Structure formats: C-alpha cells, structure tokens
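Bear in mind that the values in this text are calculations on the coordinates, not laboratory data. Keep in mind it's a predicted model, so treat the numbers as computed, not measured. Cβ atoms are built from the backbone, for glycine too; each structure is taken alone.
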Structure 1
Amino acid sequence: MNKKQELAEAATDHALEHGLIGLSLRPLAAAIGTSDRMLIYHFGSKDELVAAVLAVSNERSIAIIRKVPPSGSVRQAVMDLWGAFGDRQLQRCQRMYVEAAALGLFGREPYATSVVGSNDGWMVAMTAHLRASGAGVTEAPGLAALVDATFNGLMLDRPLESDDVARRIVEDLADALERATTGTGHPGNE
C-alpha cells in the first residue's frame, strides 16, 4: 500500500468516526499523524481527499456484501443481505454514504459525483448477490434497486423503529420478491 492509500484509509477511519460535515484538514491531519500540507501534496485538494474517503468507504461496504455467500433463494438472499446490514462497519459506511448523498442533493461536490460512483459499484454488488442466489439476469437489477431502496429507508428510520418492525418489513419484501420471481411465497405468510 502506498502512502496516499495509507492516508486515504486513515482519513476514512477518522471520517467514519466523526462524520464528513465540518471535516477540516488540520484537525484531520493531526488525528491521523500527518500534516495538512502532506494531505494536499498527496490529494491535491480537500475535495479530492473527500472523494478518496468516500471511495474507500464504499469499497469497504461492497467488500462486506461480496462476502455474503450465495443464498438458496431470492427470499433468502434478501434476508442474508439484511443480515449483512447488521455489520457495524457496513452501518458506519452507509451512514457516511447518506451524509454524502444529502450534501450531494444540494449539488455540493465532490459529494454528488462520488455518490453516483458509489451507487454504481454498490448496485453491481447487490445485483451479483441476487443473481448468484437465483434471480434472473433481467430481473436482478430491478430487484437490487428495490432491496437497496428499502434498506436505505429502513436505515434512515432505524433509530426510530424497533429492530422487530424493520425485520418484518424486510420479511414482507423478501416474500413479495420471492412471489414475483417464482410465483410462490414464504410458507405461513400466504
């Protein structure tokens, strides 16, 4: 790993702990054992550093999804992906994504561009898991989009909802997607 990558990893760890809003180069540099000049030397600007942090965070979350073994059905794939969302590292990365997405909605860069890139990589990983778990080639991208939208909504509501409520919503989604892809549903939920 080169020095730039080491700094990006350390800056990502810091941002995952403290957030992106209000990120300042001098305190960040001090916290990760370097100087603001070295950060500018390696990244060129604060925006480029933030883009690198968002890319590292996204790579980490995608790696967690890729580690989920193929599931026996689309229904189980949804449940297994939801289980992966319980991973503390993934939750932290997803919170940073939401923070960046909110800033990107207002057209702020590098957030807007970084979020688009993050979405592309994330959807490839989600689609690949659903494909490996039995979803058809043409239906998997749409299923991944539905799962992703539901999970993001639940993540935003998570502090307000109980885990039982969220799990029931995910189970309902899993049942609906199973019915849509196979014409069957989860036993007992019909």
Structure 2
Amino acid sequence: MKQIILASASPRRSELLHQAGLSFVVIPSRGEEVITSTHPAEVVEELSLQKAREVADRILSGKEEKADDFLAVIGADTVVAADHQILGKPADHEQAREMITRLQGNVHQVYTGVTLIIRDDNGNICTRTFHECTDVDVYPMTEEEVEEYISTPEPYDKAGAYGIQGSFGIYIRGIRGCYYNVVGLPIARLVHELREMLSEY
C-alpha cells in the first residue's frame, strides 16, 4: 500500500503531521549530509532534498523493509540563523551561553527547508523543494536568566539552543511568519504543496 513517509526521526515533526491529520510512516534518512552553500535558505533546501532522496532511493531499490512503495516522501531540515550565520546545536554550556546571549534582545531567523517526492501510478517521480523563513524576536535577558535557562536540558538537542514550544517561550516577544516553521515544519504550506502536487500528478 502506498504510504506517506517522513524522512525524519524528529518527534516534533511527527506531532505536526499527526496534528494535520496525515497518516504516515517514519523512515529516518541515514545518508551523509553535504552542504555546498553558506546561505541558510539554500542550506535547508539542500539538506531536505538529500534526506528525502536518500529515503526514496532506499524504498525504490527494495532496501527498506518498512515500505515497498510510497505516495510521498517528506524531507525537512531546520536551522536558526543570526546575522545570516547558522547556529547549530550547542555542544556544551559555553556554546549554549554564547548562542542565547547572541539571540536575546534581537531578532533572528528560523529557516525550514522541505522536499516532497511523490510517485504516481505510472512510477513517475516528481520532486518539489521549498523553504519558509520566520523572524523571531527575543526579549532582552539578564545574565541570570541566561544561566538559569542553559542549566536545563532543553537547549542541547535544538538548533540555536532553544525550542519555541518549551520553557524558552516566555522570552519570545513575537514572531513574523509561520510559528510551526520554528517548531520544525511549516505544516500549512506543506499540506498545501502536497495537495497541489497530488492533484497535478
């Protein structure tokens, strides 16, 4: 049976797809990520495409036990950028402190790239890649507030050292753009693009 495949192990992305009422199977990508750009928008598009293609290729080659066919494969990648510089996941307290200190009192951007690969009844493959960008405005924070936040486990598995849906939410002054994009998946646009592709093919 044809299935929607999420090429990501992110629980937040799974939650958003469930919220949208989509039925899907999780098959995380395992390929090596190769970046040829330094621009955040181009980076997330590149990585989302690589993730989706790697999973689609595994399924089509019969190397994936969880699926023998697919309706669509969804690949996604999210980065946080301050002054066009990408902030990854902090390796330790010092990096988390540097990132949060840089973000507090300023506006930064969150980019999510999404790739959709669909396969029609004739076996034809169609690929579409796009990205969303959301501006995030963070309240000024005292040194004590920064230290209190980075002493929690929350910053260390998240790009930019924070999650908008977690305790850091009390420092978010406002956003411009899609909230769910900051969580990890611009779900409304994803559903719109997927429906459009399926209607065309």
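When you work out distance in nm of label points 7 Å out along Cα→Cβ at positions 153 and 169 for each of the structures 1, 2, which one comes out largest? All intermediate terms of the calculation are to be shown ahead of the outcome.
Numbers: 1: 0.7; 2: 1.9.
The maximum falls on structure 2.
If mean count of other Cβ atoms within 10 Å over residues 57-64 comes out at 19.4 when worked out from the coordinates, which of 1, 2 was used?
Among 1, 2, the structure yielding 19.4 for mean count of other Cβ atoms within 10 Å over residues 57-64 is 1.
Could you tell me which structure in 1, 2 was used to calculate helix-only ellipticity at 222 nm (-39500 (n - 2.57) for each DSSP H run of 4 or more, over all residues; to 500) as -10500?
Working: 1: -25000; 2: -10500.
Traced to structure 2.
Out of 1, 2, which structure matches 0.90 when FRET efficiency 1/(1 + (r/R0)^6) of positions 73 and 97 (r between Cβ atoms, R0 = 41 Å, to 0.05) is calculated?
Values: 1: 0.90; 2: 0.60.
Structure of origin is 1.
Comparing 1, 2, where is distance in nm of label points 7 Å out along Cα→Cβ at positions 33 and 145 highest? Don't jump to the answer; show the numbers that get you there.
Working: 1: 4.6; 2: 2.9.
Max of distance in nm of label points 7 Å out along Cα→Cβ at positions 33 and 145: 1.
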